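What follows is a group of structures, each given as structure tokens.
Taken together, the values in this text are just the output of simple stated rules run on the coordinates, not laboratory data. Keep in mind it's a predicted model, so treat the numbers as computed, not measured. Cβ atoms are built from the backbone, for glycine too; each structure is taken alone.
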Structure 1
Amino acid sequence: MLHFDTDYMEGAHPLIMQRLMETNLEQTVGYGSDHYTQDAKILIAEACGLENPFIEKGYSGDIHFLVGGTQTNSTVIDSLLMRHEGVLCAETAHINVHESGAIESCGHKVLTLPSHEGKVDASEVKAYIQHFYADETYEHMVAPGMLYISYPTEYGTLYSKAELSELHAICQEAEIPLYIDGARLGYGLASPACDITLSDLPDLCDVFYIGGTKVGALFGECVVAKQGLLKHFFPLIKQHGALLAKGRLQGVQFSTLFTDNLYLKIARHAIDMAMMLKDGFVSKGYKLFLDSPTNQQFFVLPNEIMDRLSKTCTFEIWGTRGEKETTVRFVTSWATKKEDVRALIKSL
């Protein structure tokens, strides 16, 4: 069976497993106070282009490790919003569609905007905020307290640097933070269509996270925030069930990912496999649902083809099954084998 369901089906990159085994019997303090976690924070601060004094301290309260993506989103959003505020996002956003109401369970409403191939439009964000405060009864409504986007989006699409700059400027004018969900950040940064680097992100948003679960780690995400923005964040992480007692497990993983540029190297492999997969489908006459430049690829398949493929290959139906044809998603990862992509294309 060939598997293209998602990008977290494998365990972890072999170098991470090796380092976990090498350090397995060491005794360290818990909750991220260990030296492996501090080393990882320094490496990530350097990769993000943060200021030297920040790095030289050897510790940052503005880089945090959490156990998973849903916990990260709910914790960050809960930290940034006041009780009467909600979070703006595209109607297709992960927090609106595939997180089982995690944000609403914390008492914050998800305020949706039209989705343009997974992205929000800056003019529509600005109009929403302006129209909200132009209403004399706005005090009776849920206020837009922040903007959430993901990079890449749920459709594998990317915001350009200009688009991110415009969104951030609108948020700054409205005095609300811009938060970027980076569950697949490595795959976005590794795409040839990307015009930003990791070191650009601190200037393009207020908070973002570097996804590990989907990009080579066993588990774990790394939140990077403007200094002092996430107040009392540590106890909030614990309240949300996102704090790992054996915090060094995350430190070891992320220090490995950010040594010798491993994070981006393995992400580029996923992009290469995705482009090979896309070219194979297109060359055989299958329609793209949209043109994604990252590791998520979407096609419109006749139902008989989809049903035949499902006997030898796993993938995801995107939405509901159509009467004659259906949109499906194929996903590559850091561990996708070239021979599996070739076998899939041959089976078409």
Structure 2
Amino acid sequence: MKNTALTETHIELGAKMVSFAGYNMPVQYEGVNIEHETVRKSVGVFDVSHMGEFLIEGPNSLALIQKVTSNDASKLTIGKAQYSCIPNDDGGIVDDLIVYRVKDETYLLVVNASNIEKDWNWIVSKNDVGAEMRDLSNDYSLLAIQGPKAVEAMQSLSSHDLSSIKFYNFIVGDFAGIEHVIISATGYTGSGGFEIYCKNSEVKQVWDKVMEAGASYGIKPIGLAARDTLRLEMGYCLYGNDIDDTTSPFEAGLGWITKFTKEFTNSDALEEEKRRGPKRKLVAFEMDERGIPRQSYDIVDSNGKKIGEVTSGTMSPSLNKGIGLGYVTPIFTDFGSKIYIQVRKKAIPATVIKLPFYKG
């Protein structure tokens, strides 16, 4: 199991550590609900250094990214980031990722921890244009400072006006006494904030200064369990749950990041799928009665016939009700549709709703 540069810090803070994507990671500190509420109302900090970072450089960097990703990276200007996915040859998704344009011919791809090796090998196999590739995953750390107080709490740590960095934009600047870190207005919680990319040798200093600067705002370290409940309340997909090698972007509601203004891996087949409509779709649902939906629970109709499966589910700390995502056949995808979640031997009614669950 790999450690992040902050593993010892988490252990000292009393975190419950678990194996996640091959890394020793903090799943919780005080408790999921407390940590969840901290991010929704104030500010919390996550160590997500297990994520992967690939640098793609050179005159053909954009050509390679255009070929392997579904979104149109030609729209990116320096200082902008873009959510995208990497389609496979069979209609599924290799991974979802964020693409950053750092310089004219330099891009940073941030990929899921569990897919680092798979993604790297896939992109290398498609690199017939001679783009320069470097895997920085083992050298860089990533902190997510999330919550409505994040900007105010962290402003003293940078000479840049953090409030001026718009959503899915970033700067390379000073932060917590370190020069040249990426300060990115991205996140996975829906409550605002930043992600900070720095070298492993720098992250302990950044972490300590972040905790110090945020102390008067009630900052707390947040584990992966609250990260999951926070992202689920927004309806953000999690690779391995809601999307994988067998789910298409159109099934997953990711048509908005699938642009046919260019050719990319399997684009012809995906365009055909868009035209005819997918055979199943990812929907969001709220439980009508007490019950917690969990991954792989069956979704059934009023007659008990299976129509799909839950991919993510939890008891929402913000809404105090069971919420979930799952794939169903197209006739059950309209908002207001009644479906049933098979929780052990009982089929509990639920309603298909429009995302996000949490409106803030």
Exercise. Hey, helix-only ellipticity at 222 nm (-39500 (n - 2.57) for each DSSP H run of 4 or more, over all residues; to 500) derived from one of 1, 2 reads -11000; which structure?
Worked result: 1
Problem set entry | For 17 (relative contact order in percent (Cα under 8 Å, 6 or more apart), calculated) the corresponding structure among 1, 2 | 2
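Please state which of the structures 1, 2 yields 22.8 when mean count of other Cβ atoms within 10 Å over residues 146-153 is computed from it. Display every interim value, and only then the final one.
Details: 1: 26.0; 2: 22.8.
Derived from 2, not from the others.
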Exercise. Any idea which of 1, 2 comes out highest on FRET efficiency 1/(1 + (r/R0)^6) of positions 202 and 226 (r between Cβ atoms, R0 = 25 Å, to 0.05)?
Worked result: 1
